[in-house]
Structure P
Amino acid sequence: MVIAKDTQPILVTPGPASVAARARLLSRRGEPLFLADWERVLMIHFEVDTDFLRQQVPFELDLRDGCAFVSLVAFTMGRMRPRFGGRLARWLFSPIATHHFLNVRTYVRHEGEAGIHFLAEWLSSRLAVRLGPATFGLPYHFGQIGYRHDWQTGVSGRVEDPAMGTAFAYRAEVSAIAREIGAPFVPCASGSRDEWLMERYTAFTAWRGRRQFFRVWHPPWPQCEARVSLKDTALLERNWSWFRDARLVGANFSPGVAGVWMGRPHLTEGRD
């Protein structure tokens, strides 16, 4: 089920990658651990230097046609709550239930399974920033984040890292077709680069020498093309000098998905 406060909910039929991801997640007892809504998602894709990226990623890079990619994912997570525990559990999680994210992710493989690896993540919740590294091995940073993700009138955002004094800012416009006929959000074409970039359901993490993974599941992203203009990239260039030479290759906007399944962290050794 799609979350989109300014459109009618859209039902999306799971594709092969989504079906396989669901089976992998449920192969572990007690999964999923959390549920959440991922709302108004903008993904911005770059082709980057393979050799430089490989030096910063502790997993095998997953390449497409010999090229390495990094994607920025700007979205709002809403209503995060434990799968079990009822109202009390939801109340206990309410301080971190809803906040903004900017994920910087690349594409990896481990023991034949395709996934993502986060280079960095900025969150608007200071409390969540404190919890993420120790539990899921995630490279969290606090960011002052402002998103205006209204696909009908324009999409824009700014993420500032107060500790570094640098920011990332953008504007985006969804496809003209979307503006003209309503909400033509559909799954990516089978076999396309967009599908390869967007339909990922496993995250491989490394923190203090501990390599982990966790899985998620949701129906395929309902999405459309977006045209992006980068207004400030100092935050990215400060963290990764190779980003100055990264080539913008496309962007996608999605109204989001509701009830995303989020799995537990597991050590990579001996995984299913």
Structure Q
Amino acid sequence: MRLLHFKQNDKLKIGVQTSEGVLDVEKAAKELNVVIPSSMQGLIEAGEEGKQTVESLIEKAKGNTALFLNEENVTYGPAAGSPEKIICVGLNYMPHIEESKMEIPTTPVLFSKFNNALAGHQQDVALPDVAKEYDYEAELVIVIGKAADNVSEEDALEHVYGYSVGNDLSARDLQMLTGQWLVGKTLNHFAPIGPHLVTADEVDSSNLAISCNVNGEERQSSNTKNMIFTIPILISYISKHMTLQPGDVIFTGTPEGVILGYPEEEQVWLKSGDEVEVMIENVGVLKNKLV
């Protein structure tokens, strides 16, 4: 199932992609007298029962064109709920470590973004004057579905609700000011996620092609099978230090090809007008224009 957030009258609503278009879940539920959470966070917390209700709603809505939207006309919101935590993983692909000239980690390198950084598919992202060295990072995003507290690697995937496409936009000059990366990572709208939240039953997250284009030119190309710390390792490790809650988001790291990894004389940082496109096999294509 491919869920999404769309904006209507300044409100974020749940949609689900179908062969007939995007089903307006709230509108359909009201018309068809189906009880269902009205928010993405509520739907995530409802777990399997919520998924089954959406699937039933899709069946009941078939043929009722008034309940569906043309996805080309949708204004997207971030494909996540209301995460308590946005956790990011650094240095999780060996070639990226080499290009960044950093030490190979023995445990996952974690940092965070905040909710102000969330953005949706096709949303313009403003580059503030406070920095100049703007970079992209194509990443697979995990959305947690069930609380995870000290879980084993073997059980970790049971706590995943779904996956999305993310761009860990970074201001490198701010990131490298100190030993803490935070200030260069969580500028407003520097965590686009979307267009869809694809439920875990539809994705083999261990083997997905991942790439990034800037203005149509390919910059990154790899596969999630090249991660140093796999998704089960990451979830288990994080859950041993903090409880992951439904709706929490994990950016799983970026492969090689970021601007930071270019020789200094070849580094052309992102600028206003650039269009960044992140693609992940079976998950989606996330596009954002920088302004």
Structure R
Amino acid sequence: MTLNEMHNPTPTTTLDEGESMSPRTTIWLWVTAPIAVLMAIAAGVGLFIEDLYRDPPSLVAQAIGQDVVTLVVALPALVIGAILAIRGSIRGRLVWLGVLGYVLYTYLTYAFAIRFNPMFLVYLALLGCSLYALIGGLATTDFEALKARFTQRTPVKVVSVFLAVVAVLFYLVWLSEALPAVLAGGVPQSVVADGTPTNVVHVVDMALLLPGMLLTAIWLWRKRAIGYVLAGALLTLLALLKLAIVAMAVLEMSLPVAAFFGILSAISLGMLVWYLRELKE
């Protein structure tokens, strides 16, 4: 390799050539098949087998609401996104990455918050498969080539601000419960109600998801290539997660919460559509 090649590397696979032509890229997309089967089993059993969840009522409602969204919305979105990505669609790839993030988030919480049940090994399989498929999918995505496909009309600033505002909002909400308990030497009410050692959602959000959203907002604002990819995936993830919270709130008969998160999910979906519209296939 010459010094000129080192400073100006030529990627072996670009989006112009079609991602469907690269085995290195599509191998991770094919992992969608076992993930889809496992999702159908986990969510289907959760919905149709009585007494699977031996948890407090609040956790049972959360799990059933999550299962509804997983089976009815996330599963079809994952399969359709993967099929479109295999055919070379960049939009399909971004949606696929976002749904993988949803699956990872969902079954990370199931693995640590839901009491042991016959689906435990399925939860672990989903957690592992979605994690490595997401890592592999990101590792084989040409960030610079993908960024070049976005037009000048892409709502970079709007999406950046939206991601940052949502992240800060949830930090404030979760800290308003966790911080007073820490200072008082007590336990947050949600932990007491769920009967768990800690609130897994607080852990996953404040340690992983929300920092990722803030970093993505910064990278997108600065027009870094990685920000363009992660923003599309995170908007998909947010739309699904907030829709799942709507289902949970409806089951718990908490209509104001359902209305708030319904609006937030709709905004996330609208942002995603607006964002992907400015992507040239």
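Every read-out reported here was derived from the displayed coordinates using simple, explicitly stated rules and does not represent laboratory data. What you see is a predicted model; the values in this text were computed from it and never measured. Cβ atoms are built from the backbone, for glycine too; each structure is taken alone.
Numbers below:
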read-out	value
Structure from which 12, 36, 42, 10, 0 was derived, P(r) over Cα pairs in 10 Å bins from 0, in percent, for residues 168-263 alone, options P, Q, R	Q
FRET efficiency 1/(1 + (r/R0)^6) of positions 112 and 216 (r between Cβ atoms, R0 = 30 Å, to 0.05) - highest-scoring structure of P, Q, R	P
At a computed -0.71 (log10 I(q)/I(0) by the Debye sum over Cα atoms at q = 0.13 Å⁻¹, for residues 128-191 alone), which of P, Q, R	R
Ranking P, Q, R by percent of Cα pairs over 13 Å apart, for residues 48-95 alone, the structure that comes out highest	Q
